[in-house]
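Some structures are shown below for you to check.
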Structure 1
């Protein structure tokens with residue numbers, strides 16, 4: 001259905017509203033689902049968890065094109081509010097979640113994500129709210145999509161896209177800091193310290209300190225997010241409380 005407003009997060013929130021299933025499976029228009037993706041998405045659903053899968057790159061020349069990916073080698077489980085940054089724990093291009101949980105969280109932040117004012121970070125931010133809510137974040141390598149959304153290395157297009165991603169991460173943490181979550185501040189300091197450490201290591205080795213741009217992106221994002229606060233969908237969804245259930249068996 002066509003929307004008058006723009007932005008990935010707004011579109012996702014509309015889709016969440018009209019979805020009839022209790023399980024929501026998310027991917028992007030530049031991804032191809034791997035074998036048994038739907039069956040695996042349904043099998044790994046847990047009513048207390050958001051599940052992220054592996055995002056692999058399509059065949060390409062890495063010297064010409066950068067394709068964002070997420071490598072997951074083994075099953076991982078994260079729970080509880082974090083004093084340190086969780087980093088890029090998942091990508092929304094391969095995400096499964098129970099509809100009641102996403103609705104209870106309030107949907108995606110409409111400032112974040114492609115088409116939003118802050119352009120990225122909608123998947124990172126919703127994990128922060130999920131952990132604070134008491135939900136789990138799972139990473140399962142058996143859930144796979146192939147990503148073809150490459151950015152050219154020429155004219156620093158790819159590096160600008162990566163910088164946008166870190167603006168989104170910084171903004172997500174800044175939004176939560178505005179909500180008086182001290183953990184968001186410490187996680188931001190941890191993420192920034194990591195970027196500065198990598199930049200310092202590159203300088204010592206006489207390499208290009210590419211992470212300096214990442215550091216500046218984090219700072220810019222944090223300040224912008226802290227000014228705005230959370231921008232969630234109206235709380236007009238029917239909320240269904242549910243108890244945890246164990247994950248199902250996924251197909252190889």
Structure 2
């Protein structure tokens with residue numbers, strides 16, 4: 001870890017009001033970045049922004065709305081002069097039922113946030129990064145971007161899509177100096193799981209060979225490396241932080 005990895009750089013983190021997004025925002029701030037803390041929950045975003053020790057601001061963003069995503073990037077450019085790093089982390093879980101029982105509205109909601117939202121963010125972020133002549137996008141996929149999981153058809157489909165979108169954009173923008181990578185967390189101890197019964201948490205933990213859920217900070221450490229110059233030869237790839245889940 002280098003405390004100056006992101007000095008004089010500006011980073012956007014979506015879904016930064018809690019969990020993995022909050023951990024990424026804090027990590028980037030600690031390493032010198034100006035951070036745009038973006039979340040659909042404006043109050044949560046402001047609380048996180050207030051914790052950061054470097055120049056920062058909070059922005060309300062609905063990633064399922066392309067206009068909202070463009071506004072987020074416009075604010076970053078206006079306030080900090082540009083964008084160097086984008087962590088597209090916002091996501092929702094969706095209905096937990098067999099595929100034939102997923103409602104059309106439930107399907108559309110998950111896809112609109114978890115896949116369309118990453119595309120809308122990238123569509124606005126990429127021109128700003130290209131204008132800088134360099135930059136990194138880290139898309140938050142999941143272990144379910146490479147394997148299946150029952151009763152999660154929309155989520156699994158969206159995360160597989162995020163991996164493919166990452167690969168396509170990496171090829172397209174490499175010559176512009178922009179790297180695009182994806183991170184695949186296993187089940188992580190976040191507010192998303194906090195309400196789950198103890199037996200459910202124990203069952204999820206047992207699916208990971210290391211025998212426990214991961215932490216948001218462990219995911220943020222990987223994001224920090226991938227977004228830094230130390231990972232300058234890495235693009236178009238998908239990196240797991242999953243306690244061995246996918247190796248089972």
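The numbers here are math on the coordinates, done by the rules we state, and not lab data. Quantities reported herein were computed from a predicted structural model and do not represent experimental measurements. Cβ atoms are built from the backbone, for glycine too; each structure is taken alone.
One of 1, 2 was used to compute mean count of other Cβ atoms within 10 Å over residues 120-127, and the answer was 21.4. Which one was it? Don't skip to the answer; put the middle values down first.
Working: 1: 25.9; 2: 21.4.
Structure 2 accounts for this read-out.
Work out the source of 18 here, i.e. which of 1, 2 gives that when relative contact order in percent (Cα under 8 Å, 6 or more apart) is computed.
On the way: 1: 28; 2: 18.
It was calculated from structure 2.
With Kirkwood radius over Cα pairs in Å, for residues 48-103 alone as the yardstick, tell me which of 1, 2 scores highest.
Working: 1: 13.6; 2: 14.0.
Ranking 1, 2 on Kirkwood radius over Cα pairs in Å, for residues 48-103 alone, first place is 2.
Of the structures labelled 1, 2, which one yields 138 when volume of the Cα convex hull per residue in Å³ is computed from its coordinates?
Details: 1: 138; 2: 117.
It traces back to 1.
Another question about this same structure. Work out the source of 25.5 here, i.e. which of 1, 2 gives that when mean count of other Cβ atoms within 10 Å over residues 24-31 is computed. Walk me through the numbers on the way to the answer.
Working: 1: 17.9; 2: 25.5.
Source structure for this number: 2.
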